[in-house]
1. Quick one: distance in nm of label points 7 Å out along Cα→Cβ at positions 101 and 133 came out at 2.9 when computed from one of I, II, III, so which one is it?
2. For which of the structures I, II, III does the calculation of helix-only ellipticity at 222 nm (-39500 (n - 2.57) for each DSSP H run of 4 or more, over all residues; to 500) return -26000?
3. Can you say which of I, II, III returns 13.0 when mean count of other Cβ atoms within 10 Å over residues 29-36 is computed?
4. Match the computed value 3.8 of distance in nm of label points 7 Å out along Cα→Cβ at positions 93 and 141 to one of the structures I, II, III, and report its label.
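Just so it is clear, none of the values below were taken in a lab; they were calculated from the coordinates. All figures in this text were calculated on a predicted structure; none of them were measured in a lab. Cβ atoms are built from the backbone, for glycine too; each structure is taken alone.
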Structure I
């Protein structure tokens with residue numbers, strides 16, 4: 001039963017996603033953590049970190065890892081989890097693929113149309129909202145700690161966050177270098 005639920009859930013996420021993987025994170029989190037309880041918030045946060053660290057689109061990587069972890073958590077053997085990982089990866093892609101193949105000729109033909117420009121203009125704020133929702137969702141106790149439970153971890157996490165933001169935004173430090181520096185800081189401090 002979990003396989004069918006995963007297939008339907010990730011097909012739905014795939015077809016209603018606009019704006020790429022970061023916009024997809026909050027949709028995946030709502031479905032797999034809040035609605036179906038397949039993963040804990042900590043597991044989902046770890047999956048997002050792994051998905052960002054591995055090659056490929058973050059949404060597909062998150063679907064792959066979520067499919068694997070959800071089935072393992074449900075008590076199935078590892079071969080079933082691998083099958084689920086493949087299935088969730090394909091289920092998040094198949095409907096958008098068919099949709100884009102179907103409408104690509106129309107979009108190419110009418111790419112200069114004011115209606116098409118208006119539609120894409122309306123999608124931009126939606127995508128921004130989804131990306132902001134994902135960013136806010138990742139600002140949780142699992143990532144930053146709690147100011148009441150462990151003040152040191154919370155302050156250090158906020159400080160590293162601010163330094164990485166300033167480093168990439170103002171000083172134009174390459175994100176990969178910033179990831180390595182933040183990982184090294186976390187290794188040394190924790």
Structure II
């Protein structure tokens with residue numbers, strides 16, 4: 001059964017931020033991709049996780065739990081968010097193995113419905129290890145999307161130049177022209 005097209009305005013961010021971006025504003029109304037299991041199926045497919053994890057109410061609930069924990073971590077204080085993120089991470093682990101190709105690490109879950117949530121929380125830890133200052137919220141007014149700034153000088157401000165960046169520049173231009 002084919003999965004519906006991903007309707008979100010920003011995709012392709014690291015898994016943790018992509019999970020946060022399952023909520024976005026459209027014409028002043030907050031949309032939520034994870035409103036139902038159909039949206040869960042779209043998100044799993046968009047992130048290469050389709051078929052590896054159940055598409056059911058349990059997985060959806062756990063993924064929303066992880067989203068709430070990650071939102072608290074990105075927008076709040078680490079002290080308050082740590083127990084929330086850790087509660088998600090308790091449901092999986094990394095198993096080290098020696099394979100024919102050399103050392104390998106793979107995630108393991110006692111309950112497969114925790115898989116996508118755990119993977120997103122684990123990805124957040126990886127982002128914190130790499131460059132925590134590059135985890136950003138879009139500076140566009142009313143935009144609630146998040147991104148990992150991969151620009152060379154680390155000054156990206158908007159989720160997208162085509163959307164929020166263009167609106168900000170147009171607004172500044174309008175304000176300058178009105179002054180003259």
Structure III
């Protein structure tokens with residue numbers, strides 16, 4: 001078991017190093033922070049979505065903005081599309097592909113930001129939400145893996161992890177990027 005643990009830690013470190021050493025990483029996080037801060041300054045909000053562990057990351061992002069990150073500050077306007085009643089109603093009446101786009105259509109406004117989390121970049125419901133956000137004049141920040149994906153194609157900013165293995169390693173970098181984004185957004189809004 002010790003070998004399994006050590007190998008897993010080494011794989012995490014290798015993905016982290018690849019993410020840090022990719023020149024696009026810092027540029028993308030910086031651009032994403034500016035997009036979010038500019039939206040909030042103009043009266044906009046952040047809407048987040050994703051599936052499974054990515055929904056957990058999306059929810060964590062929204063709650064850190066509305067709640068508190070490291071230091072006390074006023075709440076920032078953000079929401080995760082994670083209401084079970086909405087999700088089950090929309091799935092039952094329409095389809096699972098519509099769960100995020102219907103909410104974006106209802107609550108998203110021009111100038112808002114959609115942060116879509118999909119480790120594959122192909123999650124149909126996240127891609128459909130990004131498409132709806134673009135229709136509404138929203139900015140889209142895609143959290144995904146490196147490479148050409150439908151989510152990246154619709155994103156104004158893509159935070160892409162250079163890893164084609166299991167999703168957990170990509171999610172580990174996404175949550176790191178989320179924490180850094182919040183830190184930068186707070187500085188930009190201070």
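1. On the way: I: 2.9; II: 3.5; III: 1.5.
Traced to structure I.
2. The structure behind it is I.
3. II
4. I
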